[in-house]
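Next come the structures, one after another.
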Structure 1
Amino acid sequence: MFERLFPKRPKETTPLPEPTPQLALGALLVRIAMADRDYQAAEVGAIDKILSGTFDLKPLEAAKLRATCEALERHAPGTPEFADILRETVPYADRLGLALAMWQVLLADGEHAAIEESTLHQIEAAMGITPEDSAAIKSRALG
């Protein structure tokens, strides 16, 4: 009886892609934006803009990449695995730029939630960013 009222949702049949640096960055940006359980349009727009600018994508391509990153973030391993991909493939100076972009996502909705900042600092640490550089990035992001 309950199965008729509440049918089981079909399982996702499309396998998720293996994380690449693009997907890892996108998934981490999504993870920061969703950390406060309030994923807003401003954050989605900021993620799309960052993906578009970072990887020279057209807006529609960036939106499709973000959608894939959202699915990957929901079903993929934890933050360290994504951060490891970036630490191993992206030079340190460029990782500093990625951390600044993450701050842009955190601040995109006009709110500064402690859980989002905590998530961001965990990602920075996992990407090998020093505490001193992390503090400088935060100061720069907050103006």
Structure 2
Amino acid sequence: MDIALKYCNITVNDLNDSLAFYRDALGLEVRNDVASGDFRWVTLGSAAQPGLEIVLSEPYAGRSQADGDALQALLTKGVLPMFVFRTDDLDATFEKVRAFGAEVLQEPVDQAWGPRDCAFRDPSGNTVRITQSEK
């Protein structure tokens, strides 16, 4: 039996700001941009992992007012789960994302537990880590 992750959802405050970050700074490709009533969501992907897609959506998209409020509160506090991306050139990726203007949380460093990585905040405050691919 095969099993693989298909979608990963990232909750954001402003879809356009976040789309620019994930598309332009990280280099992901827009796969789908869907409007649904007052809301929309954007699906992005990478040629490096063609079967995995990332869905950006706002806290209230498809949720009740109470659930949207709860999710918005967690997003505002910066306590939603982090996202970890992989790259084959960490230093170049770091410089590209920093030049985009993202808040740097950690410059590239060799971690004691093995990987070389760095960290940023996306425009909504989500923690985004980027790790160097093993060679």
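Here are some notes:
- Highest-scoring entry among 1, 2, by relative contact order in percent (Cα under 8 Å, 6 or more apart), is 1.
- Each of 1, 2 could give volume of the Cα convex hull per residue in Å³, but the derived value 139 comes from 2.
- Value 2.7, calculated as distance in nm of label points 7 Å out along Cα→Cβ at positions 16 and 40, assigned to which of 1, 2: 1
- Among 1, 2, structure where P(r) over Cα pairs in 5 Å bins from 0, in percent, for residues 64-111 alone as derived comes to 5, 17, 17, 28, 25, 8, 1: 1
- Structure from which 13.5 was derived, mean count of other Cβ atoms within 10 Å over residues 56-63, options 1, 2: 1
- Parent structure of the calculated result -6500, given that helix-only ellipticity at 222 nm (-39500 (n - 2.57) for each DSSP H run of 4 or more, over all residues; to 500) is the read-out and 1, 2 the choices: 2
All of the numbers you see were taken from the coordinates with simple rules; none came from a lab. The shown structure was predicted, so the numbers you read here are calculated from the model rather than taken from an experiment. Cβ atoms are built from the backbone, for glycine too; each structure is taken alone.
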